[in-house]
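Each structure below is given as structure tokens.
What follows draws every value from the coordinates through simple rules; no lab data is involved. Note that the structure is predicted; figures quoted are calculated from it, not measured. Cβ atoms are built from the backbone, for glycine too; each structure is taken alone.
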Structure I
Amino acid sequence: MKKCIKLFAVFIILLSLMFQTNVFAVGDGNVDSGGSDMGSGTSTNAWSPGNEGVRVTVVRANDHEVVTVPIDLTNKSPINVRVHFGKVSKIQYNKGKGLTISQSAYTFYNPSQSIPKIISIDGNNNIEAIKSYFTDEQVIRSIASLTGMNFDNLVSGEYKLLLEPIAYYKFEGVMIATTATEAAMYDDLVSGLLRKRMFPLTHKNLPLSMFLEVSDLGYPAWSGSRTTTATNADIKAYLGLGIVRFKDVPTEPPIINAYDYEYRVNTEVITAVTISGGQSDPDNPTQVSFNINGTTYNVENVYYPSGDSQVAWVKWKTPSTEQDMAINVSVQGSGSAEKTTINVKIIDLNKNPPLNPVADDRNNSFSFESVPERLEKTRADWSIWRPWWQEHWVDRGHWERDSWTDSEGKEHTSREWVSNWVDEGWWEFNLDRYFATLSADMSIKCDNKNPTANGRTMKSGYGINETVTASVSTSQSTAITYPQNAVSYFPEFRYETYWRLLERIQGGSSPKFEFQENKYSTYKDRTHFTPVWMPDGSYIVNTWLIDLWTPVGMLSMNLNDSLNIKGSLWDDWHIAPLKP
């Protein structure tokens with residue numbers, strides 16, 4: 001078959017900011033960046049250098065709640081913006097707020113201290129100036145004033161600043177303002193048209209202009225490609241954000257994780273790579289092979305249009321022992337993988353349960369720690385390109401001529417068109433979208449063999465039981481694994497040192513987890529014994545529900561529940577007098 005390739009001119013920009021974490025006068029910036037160059041544009045779809053800004057939102061550090069209306073800062077005067085989405089932060093979108101198109105006047109502030117250029121077209125980045133700017137005391141005072149925050153409260157350590165780069169650009173002839181997250185959500189609404197027209201800006205350079213070096217506010221650090229086009233799902237989950245914090249700044253450099261994936265033993269997982277380059281269709285198909293622990297898994301018919309990409313993944317089960325693995329990836333076809341070697345670390349979480357508590361245990365120096373904020377991601381979105389043939393029939397026939405002489409000696413000629421219809425069509429693509437969501441709940445209660453428990457109040461030294469229930473909803477069940485592990489951490493160990501890997505007693509889309517049988521329990525109950533020395537107060541158990549794997553990463557939830565401790569089991573002991 002012959003194919004007609006449609007070419008779209010797209011206006012592209014070079015973005016290559018390289019942030020690093022350092023401490024400045026007021027704040028500490030947690031942000032990194034990447035990007036790549038762009039080409040030329042059209043009159044209806046274009047972006048001009050410098051048409052940018054930053055959305056700033058004040059967020060409470062302990063519960064990640066937005067406490068002020070976001071503000072947009074820019075050196076420009078984008079009064080020609082005709083479409084925007086109001087003042088909504090990435091956190092609010094990720095918590096479920098929908099995208100609302102607005103055609104009202106776009107509001108912005110021009111700071112008295114100009115913002116250093118964020119998006120560069122020549123690779124000459126003002127790295128130090130950018131880091132200094134967003135941690136400078138006068139800039140922070142200005143942000144406090146514009147957001148209505150008291151400066152001393154803002155820098156007290158109870159709040160953080162969420163930064164989101166904004167681009168002002170023309171899309172289908174209309175000036176539009178979007179953060180990276182809004183661009184990804186808007187692309188979903190317009191069925192991929194924004195990505196098709198403006199992907200080097202909206203799906204590469206804008207989202208990659210800011211991402212985290214260190215996990216914070218529930219967002220993980222970005223370890224993916226810094227130069228290739230990102231998916232809408234990755235943009236919404238990882239990209240287009242930076243964070244400024246004001247206290248408790250690490251004094252040591254962050255640890256760089258050399259592993260692409262961390263898995264648990266005996267767990268069904270998904271490993272994925274992004275394939276791009278050229279066009280992959282049924283005439284020129286792409287096959288991806290994963291060599292895992294001596295077994296080769298082939299993923300055939302990986303299709304995507306020119307200028308785009310496709311995630312290819314394989315589902316497999318990890319071995320039963322801890323180890324480091326290297327997964328080799330090879331591609332047959334026109335495309336190439338973002339990684340040819342995927343480094344995997346496999347760990348065993350069932351190796352460190354608490355020791356047996358005894359009656360004379362003491363911990364006079366104990367103090368309560370804050371419950372940790374473990375990684376939480378409750379929704380994943382991915383897509384699959386589906387090619388279809390656009391017929392275009394063309395008659396490539398020819399004329400046939402004939403000549404003869406009749407009975408009277410006259411010569412005659414004629415010609416006749418002989419049709420030869422040829423389909424000179426081309427491959428078009430539909431984008432099928434899929435999702436998975438995770439919800440869960442945990443509850444702890446006093447052990448049913450506790451003789452003096454009163455509702456949710458108990459004495460220290462007795463046991464507790466725990467139940468975790470989850471619910472998974474997905475539009476492509478074959479592309480995910482259901483939650484397989486839950487790990488509980490306890491205040492007496494400062495939510496580290498020792499933990500309990502729960503046992504999954506019910507699987508499927510509504511899994512259920514409980515403590516494993518405790519070998520120190522007289523009755524082999526599923527219980528955890530609180531220490532006798534535990535002070536009175538709220539006893540909070542923290543559980544991390546993990547290992548729901550999707551083509552775009554793992555879904556997880558951070559769960560907490562509490563009981564009240566009042567007194568100790570020694571209060572239940574007494575000496576009975578001897579009978580005469």
Structure II
Amino acid sequence: MDRSWMDFYDEVMNGELDVPDYTLYEMLKRTAEVFPKRSAVTFEGTHITFSELLYEVDAFAEALGDCNIGAGTVVTVCLPNIPQAVISVYAINKLGAIANMVHPKTPAVELRNSMKLTGSECLLILDALMPKSREMLDEMKPGLVIVCAIGDYLSAPKKLAFHLAKGRKIPKYPKDSFYISYADLIHHGDLIVHGKLDDDYDWKDPFSDRKEEETSEYLRPIEPDDPAVYLHSGGTTGSPKIIMISSRNMNHLAALGPQIIGVPDPYEDPEKFPDLTMVAILPLFHGFGICMCMHCMIVNGINMLLVPVFKPEELGKIIRKEKPQLIAAVPTLYEGMMKSQKLSKMKLDFLIALFSGGDTLPMELKKRFEDFLHERGSKISLREGYGLTETVTVCSVNPEKHCRSGSVGLPLPGLDMKVVKPGTNEEIQNGEKGEICIAGPTVMLGYLNDPEATDLAIHVHEDGRRWVHSGDLGYRDDDGFFYFEQRIKRIIKVSGVPVFPTQIEKTLCQHEAVEFACAVAIPHPYRLHVVKAFIVLNDKTADDKTKEKVKTELQEICKRDLISYACPVEYEFRSELPLTRLGKIDYRTLEKEETASDG
């Protein structure tokens with residue numbers, strides 16, 4: 001196989017990798033033994049070291065075990081980026097159970113469906129978000145509902161401030177054998193660990209009187225290749241799927257962290273490994289968040305800075321206060337950083353690696369953001385990558401020294417990528433557009449209870465390997481850099497001619513006045529569909545005359561750069577566009593609006 005991309009690896013991304021044959025929990029245990037006093041989690045001023053994190057995980061696992069949760073049990077984790085989300089994933093794994101990761105604001109109906117489809121017997125949920133699901137939970141009656149609170153891991157002053165500002169407004173819930181608070185449950189586990197189950201003391205400060213005592217003997221309940229996490233995705237064909245991920249899947253990608261970031265292996269010389277912090281603003285229910293922002297940091301002794309609010313202004317505030325070296329975010333968050341008053345006059349020379357994923361990074365935004373960085377003392381690039389939940393997350397990334405504009409980078413060490421003719425296993429020539437395929441140790445186990453869909457997504461090629469057919473259109477160049485075009489399924493057919501919205505959006509964003517663009521299909525009496533463009537200008541105060549001028553110029557650009565079928569026939573200017581939960585432009589919502597207005 002042509003792996004010419006390896007010629008562009010640098011001295012850090014060298015392709016060499018030694019991944020222990022461990023479960024997720026065992027990887028945390030190893031890190032806690034090597035870096036016990038380093039900060040593992042930072043949350044609203046609370047710092048949890050790796051040894052403390054391991055203790056919390058062990059105590060919570062003891063409590064869950066007392067609730068009959070064990071190997072094969074499915075526990076739904078419906079939490080924002082707070083310490084309980086991190087602790088629960090590793091405690092669940094220690095018991096051999098499976099963490100079903102869902103969005104904390106999932107509507108009650110969707111939450112019920114997720115729990116039923118996965119056979120979930122236990123739920124972790126935030127107290128502030130539980131009221132909307134109370135009626136459903138009372139009716140469904142899962143085995144156990146563990147109610148978490150933001151204040152569980154806040155200092156006493158911050159806990160009081162939060163209670164006065166928001167906490168006192170959160171509705172109370174009955175504490176019984178069905179509903180139990182996280183604080184009470186982990187207190188129970190803490191007592192088991194200390195052999196003081198009959199003692200009566202308050203669990204106020206989680207780390208005030210802790211002793212580093214051994215829990216009961218650990219016996220591995222599952223193997224690294226067994227299901228560890230369930231992630232939810234649109235699938236490679238666009239319909240919702242539940243993806244089964246193993247510890248090995250996540251461990252391989254997490255172990256690549258130092259090579260991706262550009263730092264030495266932390267285990268070669270632990271004492272000299274720098275103290276680093278990653279902003280964990282990407283949600284932990286998403287592959288990018290749980291693997292790259294959480295597990296990768298856990299595996300490599302790096303502090304994760306948990307940010308529960310997925311907003312650009314929150315990111316700006318956190319960066320100013322904590323000065324993290326590492327950030328992974330979606331393009332809209334980087335756009336927001338440039339508008340943050342908190343960062344406008346701040347030096348950013350402490351940043352060493354920035355990654356963009358989850359959505360296409362417009363080249364104009366990349367340039368503007370890198371100019372923003374360089375004006376503030378940072379010399380690094382904004383590095384785009386590519387991935388899909390079926391491979392946990394990222395499978396290619398631009399190296400810092402060879403960052404290539406427009407490309408999603410080089411396949412990561414241990415992974416292979418190629419481009420095939422859509423609908424086949426036939427590899428095509430460099431430069432030709434086709435379907436991107438990925439093989440390697442991060443390829444999912446499969447879709448839960450859906451072998452037919454699994455077979456559609458994963459093909460065994462002539463080399464005998466399992467290749468994920470991504471459902472994404474792209475190509476590779478002669479050097480082995482890959483380029484993402486768009487989802488194959490996101491195609492607009494105008495008079496039977498396929499046109500690609502992402503290509504149209506890139507063309508529109510060439511105009512210096514355009515901040516964001518989204519192209520969608522609208523009904524047409526004889527072409528069936530034509531293209532409509534939604535435009536957000538950089539100048540939100542632009543008058544109608546300015547908008548008309550921009551529209552005329554956009555029409556000229558499209559006429560010049562696109563086939564006639566792809567040229568928008570309608571333009572609508574808006575101050576903002578709807579976003580998905582991950583901060584991507586929500587083109588489906590815009591399509592629904594157009595369908596409804598036509599009806």
| field | Source structure (of I, II) for FRET efficiency 1/(1 + (r/R0)^6) of positions 61 and 541 (r between Cβ atoms, R0 = 35 Å, to 0.05), computed value 0.95 | value | I
| message | With distance in nm of label points 7 Å out along Cα→Cβ at positions 45 and 149 as the yardstick, tell me which of I, II scores highest. | response | I
| message | Quick check on the output: -9000 is helix-only ellipticity at 222 nm (-39500 (n - 2.57) for each DSSP H run of 4 or more, over all residues; to 500), derived from one of I, II. Which one produced it? | response | II
| When you work out FRET efficiency 1/(1 + (r/R0)^6) of positions 69 and 285 (r between Cβ atoms, R0 = 41 Å, to 0.05) for each of the structures I, II, which one comes out largest? | II
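Given 19.6, 60 as the derived value for Rg and Dmax of the Cα atoms in Å, for residues 301-532 alone, which of the supplied structures I, II does it correspond to?
II
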| query | Taking FRET efficiency 1/(1 + (r/R0)^6) of positions 389 and 469 (r between Cβ atoms, R0 = 41 Å, to 0.05) from the coordinates of each of I, II, which one would give 0.30? | reply | I
| task | Can you spot which of I, II the value 17, 43, 27, 8, 3, 1, 0, 0 was calculated from, given it is P(r) over Cα pairs in 20 Å bins from 0, in percent? | result | I
| said: Using mean count of other Cβ atoms within 10 Å over residues 405-412 for the comparison, can you identify which of I, II gives the largest number? | reply: II
